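In structure tokens below, several structures.
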Structure 1
Amino acid sequence: MRMRRAVADDIPAIVELLADDGLGRARESVADLLPYRRAFDLVNSDPAQLLAVAEIDGVIVGTLRLTVIPGLAQRGRTRGLVEAVRIASGHRGRGLGAELMRWVIDEARSRGCSLVQLTSNASRGDAHRFYERLGFTPSHVGFKLEI
């Protein structure tokens, strides 16, 4: 598996990955890529963001986004926030997710982060067990407010 920064031509494959589960099918739409292209441009132009894809033999099989967040708390600790982690359903169970996460942890470390954090939908029990196997701890409760 090869990791690289996503490019605009990857948007359709990334959206397909985002839509490749029960929650994603209800939230994502491969029929209209315009909002994704706009979001890609914003993410791609921000040096604190890294949208990455994982390829096998030139086929995109995974994606994630890393956001580097400097802060004052905890003596100025910089955090790496990992979001939108996906492995194509046909490639799950082969260790690719763990490889993807090891890569992003190394990437966060290289960008000065001393903590990697993520959120996961409360309904994703398999994902929670996966993250815990990698050493993540369910230490906080998250809240969201649609505005």
Structure 2
Amino acid sequence: MTVFRIGEAAELLGVSADTVRRWVDAGRLAAARDEHGHRVIDGVDLAGFVRSQSADAEDRSDASSARNRLRGIVTAVVKDTVMAQVDIQAGPFRVVSLMSREAADDLDLKVGSVAVAVIKSTTVVVERSAPAVGSRGRSSS
């Protein structure tokens, strides 16, 4: 079984450790104590919590087949006469989109505005992250 310390869970979720502690204290996220007295969250419980949070998202559209949505802030917009590059910071993730200049203008995308990157792909490469020395996703016996 994989367990995460509060700080590790926070890093995975893109929130502060204090936010995760508040969720645990409020009973929204289950946690236990490890043999050293540190609060840990079971990986299965953390995954279930994340799924429940994404199901509650207001910006989810049931009118689309795309299920991968990352809400963030526009950090850069570079336009030429035909194309535009839009950078969005969604939590710890940078998403870069190339689109027509007309589309960027129609969406009124500007630095500082909130946008949702909707990702639909037939190919998604999944890599398993190697744990850092002495942390991240410990297996408990």
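For FRET efficiency 1/(1 + (r/R0)^6) of positions 40 and 80 (r between Cβ atoms, R0 = 30 Å, to 0.05), the calculated result is 0.05, so let me know which of 1, 2 that is. Don't skip to the answer; put the middle values down first.
Working: 1: 0.90; 2: 0.05.
The value was obtained from structure 2.
Match the computed value -7000 of helix-only ellipticity at 222 nm (-39500 (n - 2.57) for each DSSP H run of 4 or more, over all residues; to 500) to one of the structures 1, 2, and report its label.
Details: 1: -10000; 2: -7000.
Of the options listed, only 2 reproduces it.
Ranked on distance in nm of label points 7 Å out along Cα→Cβ at positions 24 and 48, which label among 1, 2 comes first with the largest value?
1
Give the label, chosen from 1, 2, of the structure having the highest value of relative contact order in percent (Cα under 8 Å, 6 or more apart). Don't skip to the answer; put the middle values down first.
Values: 1: 19; 2: 25.
Across 1, 2, relative contact order in percent (Cα under 8 Å, 6 or more apart) peaks for 2.
Between structures 1, 2, where is volume of the Cα convex hull per residue in Å³ highest?
Largest one: structure 2.
One of 1, 2 was used to compute FRET efficiency 1/(1 + (r/R0)^6) of positions 72 and 88 (r between Cβ atoms, R0 = 30 Å, to 0.05), and the answer was 0.15. Which one was it?
1
Where a number appears in this text, it was derived from the coordinates with a stated rule and is not lab data. The structure presented is a predicted model; accordingly, all values stated were derived computationally and were not measured. Cβ atoms are built from the backbone, for glycine too; each structure is taken alone.
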